[in-house]
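Take a look at the structures listed below.
Coordinate-derived values only; no laboratory data. All figures in this text were calculated on a predicted structure; none of them were measured in a lab. Cβ atoms are built from the backbone, for glycine too; each structure is taken alone.
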Structure I
Amino acid sequence: MLTEKECRNALSDLKNQLEDILGEESENVESVNVLNQLMDEHFENPPLSLKEVEQCCHEGIPVWDKEIEEYVQIHDVLKGGEKDALVTVVQFFFEDYHVYPYYKTRFYRKEVQE
C-alpha cells in the first residue's frame, strides 16, 4: 500500500506539471482538489462526532468501535446530550444488540490501530 507521503508527493508533482502547462489556471483544476480530498479522507481518521454517528446510523454505514475493537452497525442513537448519549449497536459476529455510551473517542470510520 502506498504511504501518505508517497501520495502527497505524487500529487505535488502533478500540481507542478499543471502549473507549468496552465499557469495560474492550474489552481482551478477540480480533479486536483478531488484527489486531495480523497487522500484526506483515506489517511485521516478522526473520531466521529455524535452527529456523524447519527448520520452513519441513518445511512447504514458500519463504524469502528475502538472500545470493543470491531466494526459495528449503529442501530439507534438515544440522545441525552453529547455527554449522556447512548448508542445501540449490532455486533456483526454475535448479531445481537448492545447499548453503549457515546464518548468522543469511541467511534471511527476506519479501524484504529494503536
Structure II
Amino acid sequence: MSLETSGSIDIADINPDVSIVMDIKTPSSNESDKNLYDNIEKLETKDQLKLVIGSKADFDWSVKLLSKYPTQAEVLFSSVFDAIEPAQLAQWILDGQLNVRLQVQLHKLLWGDEKGK
C-alpha cells in the first residue's frame, strides 16, 4: 500500500508498512510555505520524495533542499508541463551529477489538460 502526501502533515504516525510518496512543493507552486521539511528525514528507502520543477530557480532550490535535508528515499524530479521541457530538466540533472530519477507526467503527455484523464 502506498500513500501520496504533500508533506504538509507530520508523517511520524503513518503505519510503517505503508510506502510514502511525498510531493514537496517547490516555490513556483506558491504552496511551499506549507511544507513540513522535518518529514523528509523520516522517509525510508521504500519511500519516494517527489519535486515538481517549474523553473531553474525551483531546480536550484530543490538541490539545496536535498543537501540540507538528506533522505534515504528515492528522489524524483518532474517538470511542470508546458513550463520546463523534460530534456532541459534531464540536462540540469546530468550537469549537477544528481542521484535523482527523472519522472515525466505521462498523463499530460498522453492527454494534455483534458479533464477526467
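In table form, for the structure just shown:
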quantity	calculated
Value 1.43, calculated as Cα Rg over 2.2 N^0.38 Å, assigned to which of I, II	I
helix-only ellipticity at 222 nm (-39500 (n - 2.57) for each DSSP H run of 4 or more, over all residues; to 500) from the coordinates reads -12000; which among I, II	I
Which of I, II yields 3.0 [distance in nm of label points 7 Å out along Cα→Cβ at positions 10 and 58, calculated]	II
Among I, II, which structure scores highest (criterion: mean count of other Cβ atoms within 10 Å over residues 42-49)	II
Structure responsible for 1.6, with distance in nm of label points 7 Å out along Cα→Cβ at positions 50 and 98 calculated and labels I, II on offer	II
Highest-scoring label, criterion being distance in nm of label points 7 Å out along Cα→Cβ at positions 34 and 106, among I, II	I
Given 3.6 for distance in nm of label points 7 Å out along Cα→Cβ at positions 2 and 90, calculated: source structure among I, II	I
Structure from which 14.1 was derived, Kirkwood radius over Cα pairs in Å, for residues 18-73 alone, options I, II	I
